[in-house]
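Multiple structures follow.
Taken together, the values in this text are just the output of simple stated rules run on the coordinates, not laboratory data. These numbers were taken from a predicted model, which means no experiment stands behind them. Cβ atoms are built from the backbone, for glycine too; each structure is taken alone.
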Structure 1
Amino acid sequence: MGESARSLLTGLAADFAGLPDDSAPDDPIGWPGYPESRERAVRATGETESVLCGTGTVGGTAAMLVAFEFGFLGGSVGGRTGARIEAAFDEAVRRRLPVVSLVATGGSRMQEGMRALSQLQRIAGASTRHRAAGLAQLSVLRNPTTGGGWATLGSGGDVVVALEGAQVGFAGSRVRPHGDHSAYTAAAQVACGSADELVTEADLPSVLAHWLTLLTTPAAHVPPPGGFSGLKPVSGWASVQAARAPDRPRARAYLDAYLDSYRLVSGDRCGGVDDGVLCGFGTREGATVAFAAQCGTPTTAAGFRTAARLVGLADRLGIPVLTLVDTPGAANDAAAERAGIGPAIGQLFGAIAAARVPVTSLVIGEGGSGGALAFAAPGRTWMTADSYFSVTSPEAVAAILKLDPADVPSVADRLRLRPWDVVELGVAEGIV
């Protein structure tokens, strides 16, 4: 079960101040013994309900904190729980505060019947109003996080942090099928893209402080790249070979050089993770930029959906976006088709087109077809000297047009895919 909600809150924010609540407990369906169970929970925990809500400063950032007390009837959600959470979100909107939800719950409170279950709609509504105000939400999955608590506050965070060893799943331990329980763990939720990172209890304060800083200090823009004065490869095929060179810098090297610090978000929230796409938020000169970066591999549907999720979140929070383009193309095997690769690519095109914040793109390696173009911002794309951008790979062009494989180098020349060719064609702004 871990530490109590109150000790967790005071450990995260020494200045924690609870919100006032003068509501009375309810017994909507007259469940036998429910009032007595509630009184025992009060005596055991010293709390009057299964959730504590209030304000506090975490690592220098003021936030609204919502913490579940699992010792109070299993952290279950009843009518008064929902009222407290709704009031916390609405107060966060009034004060322009991010919300940190520290979830530990067995789900809806059986003793209140449908009144309890309907609180999930109430919580979802309050969360939506807060999100519409352009404010950030962080969720911490404690042990256990199940049922409606996982389906609303837990999974609904902009960033979802899971504690090592926590039980996390929609189905609680008493109602799930017998057999393999490995899917109902924090680690499994990170692995399948439903949570962003796994942390220890000891690291939680510093992780939350870092995330709150990143999500509340947007930069005004991504500084545009500078000029280039290097030598040009003599042919299109030379550009392709330079982009494919194994010793060429990849996305992580660019991020390490450009950002002072950063954290990654992971997963498309549809059961998929693409390790060849790095998405997250980082600081440069004290302000936050978001990034979505390809790492030189064929991008899967999960990668496109994760990037679209990142762009949408950054846009809502007013954080400018940097994309790094580097892929031979979108994944094109049968698994990619079954995963919805086409709609996923379209989702990212739409997210960048709809973004109100500046999106700046840099082609750092291979720019293969629509799988690369989906990561590129129209009118704000630059290229490195060791990159190329093409309608598709020279090999694919030769195959499509039924040319001899020996013609591939000359095909690369005819495609005008070199960085300065792409600039002359008006697709890129310059070379850096």
Structure 2
Amino acid sequence: MPVPKDTSAPDGPLGWRGYDESRARAATRTGEGESVVCGTARVGDTEAVLIAFEFGFLGGSLGERTGDRLEAAYTHARERRLPVVSLIATGGSRMQEGMLALLQLQRVARQSALTRAAGLPQIAVVRDPTAGGGWATLGAGADVILALPGAQIGFAGSRVRPPDADPYAYTAEAQLTAGHIDAVVRQEDLRGAVGRWLALLTDGATGPGAAPVAAAEPPAGLGHAAPPATGWEAVSLARDPRRPRAEAYLAAYFTGRESISGDRSGGTDPGMLCGFGVREGRTVAYAAQCGTATLPAGYRTAARLIRLADRLGLPVLTLVDTPGAANDAEAERSGAGGAIADLFAAVATARVPVTTLLIGEGGSGGALALAAPGNTWATPDSYFSVIAPELATAILKRAPEETRATADELKLRPQDLLSLGVIRGIVPPAGK
């Protein structure tokens, strides 16, 4: 790709004394003419635009020439319809260029947004250290964020943090725990991980003239084969601790998969598995509940997954299995209602097809938020209900021994759901 010509004034746009000498020393030491090197390459079987930061060149800082290179790289990616992989190590904006350097963040943010709107994936590999605007644009703004173990990551660099700041909070591991990155990957595993991600994310139908996306087929049932005789039996089968859960369904459905993690707002939910997998040679995105009460972070992560799949032209599979949304005080403080509303909106507005399989408990709106309107299926050992039978019994002021009868009245069995038009069908067991 063409490299912008250097038209900078002596000692830079601010006339910062000694700036030219600093750049010359950095060029001699690193062999590079700027803090980023951009080009195209194949990672695995996928061609991509690569952006690599050279931290040895003035701390990988962003200046006007850096912005020129980054804009050229993103423009080239859109023209060639290539994904973008950024290998980031930066201290932030270049002080010797003042506000003109800081303004480059707006350029980078715009180029990233244009590339996102074009349906092209962006992957960030965050190295040590990554701080300031480089983290807040190229890093945190990527679709998938991988980080090297122990990398220092944060908007605040090490020299500008409060003196009593917890140093662990600025590590890759802490960022993963807080839901801000997707995975910590060892250096020796990085090429393989990026190659797998590129293959998964570039399999979609996007761009002018893209063909319609075919829906994912629902998985086969893995548990109890016979439909339940009563409502309470349906509830008992769904709550059976021996029943296959989401992990078993995903393992049987996909030949390979990669996970995303976190809601990018400070939270994670181990009871919501999200990512992309290979099903019969094509990529399918998935969001799967694991039988626990779903946290607000889980709903936000699922919404992030569905919107990313929608942009990339990839079908979505959701697995519903939850007694309901988490309803404790912490869940309310974390915005349970808003998170559920956002997931409802993500499913409702998705342009790609969403397929849902109810594999266990379908507890009220906390389960329905993940379900596809008109394309939801159920296993024989599942149920879907407006409310749990025990809670319905309590609300109706009935005696506890009437819970079983209440379960029948709720019409929550798979065959009831089918007759009511709530689901499209009951999936047979594998091999049937």
Structure 3
Amino acid sequence: MTHDPASLHARHQSVLPSWLSLYYERPLELTHGEGRHVWDAEGNRYLDFFGGILTTMTAHALPEVTKAVAEQAGRIIHTSTLYLSRPMVELAERIAALSGIPDARVFFTTSGTEANDAALLLATTYRRSNQVLAMRNSYHGRSFSTVGITGNQSWSPTSLSPLQTLYVHGGVRSRGPYAGLSDDAYTEACVADLEDMLQQTAGGVAALIAEPVQGVGGFTMPPDGLYAAFREVLARHGILWISDEVQTGWGRTGDHFWGWQAHAENGPPDMLTFAKGIGNGMSIGGVVARAEVMDSLSANSISTFGGSPVTMAAGLANLGYLLEHDLQGNARRVGGLLIERLRAVAAGLDLVREVRGRGLMIGIELVRPGTDERSPEAASLVLEAARERGLLIGKGGQGGASLRIAPPMTLTIAEAEEGADLLADALRAAQGRLAPA
């Protein structure tokens, strides 16, 4: 069979939506992968530092996962939630125990969007309110309700929403009106803003939904403890806290298994949502909530594809591998090395404003050299230059001006050093093409 990316791109454009974004001037067709590497249809090999948007969490073609998928598919592929499912119960038991939420219940979906959608349904039903607090620069999915709480305008195609959304300060530490404050003063100012906003609202707010590290927002984050301080305010008003762990869960940040644990002084969230990495490429999402909240729905509900036997088998195998091989510890060690290497590279480059992140979740914000003006052009140039050198990375942030680096969590020290060298070369090449202000 002939592999012609240009022909496939033309076919893609003729049958798929114009808003379905593709990376690169010459889009890639990835045909296979192994470990931390993937190959395209023309036989080029790449070091993968984006993992299908943080979804290939452990490794490409991980034998334990592919074996579990094949064995389950050979038995039965689909049953629906109308029947008992041993893999679904077993994975729910493990996630409930790991969640930190007392008396936890788990509902499985097929994506992070659907997980956040379900969490919003639970919160608004439980609280009898359609008012939701969300963070500025946030992203929670592409469904009608999750777009309505997304605070990043690049990913919000409509202002229509079934929810009344109020956006809170705090998700972006190094920009905005409080950027110049110390961490403690920053947290204090954001809490005061939250208190003031709640005094202005009519009726009770249902929930705050927040990513501990903003993913699409460019891997930005508040000081540790900010959401714990928010939780103290929320608890006084009976408002639920939903931690969106779609990108931060399963130890990727290195320091913690869940992102919310950096803000744990006042206990776990009322709900957390998860997806992406748990399936290592299989479509798994879900919500964990206190039983009182999860069981607040009075209508019947099922999921046709949530909790599929094949995806649950993949999730069990993948989670088992992650825990047995301490991939959280690897993310902390190798991610720490990688971020220090990238900060050393950035120190000599005018187009890099900030290198931020934790574990294997690293963002690099780019600006027009000589200014503080975000530069989507620079991000696109670096993306292309990295690809030419055999490295795949992502981008995001306001206007798409931040690079996103999130390799599979089995990344080795040698691969981290190789990737840092390739990215350094790509950054220097991009800077050479950008005129200073």
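When mean count of other Cβ atoms within 10 Å over residues 72-79 is calculated for each of structures 1, 2, 3, structure 1 comes out greatest. For the structures shown (1, 2, 3), distance in nm of label points 7 Å out along Cα→Cβ at positions 88 and 424 is largest in 1. For FRET efficiency 1/(1 + (r/R0)^6) of positions 240 and 256 (r between Cβ atoms, R0 = 25 Å, to 0.05), the calculated result is 0.75, so let me know which of 1, 2, 3 that is. Answer by label: 3.
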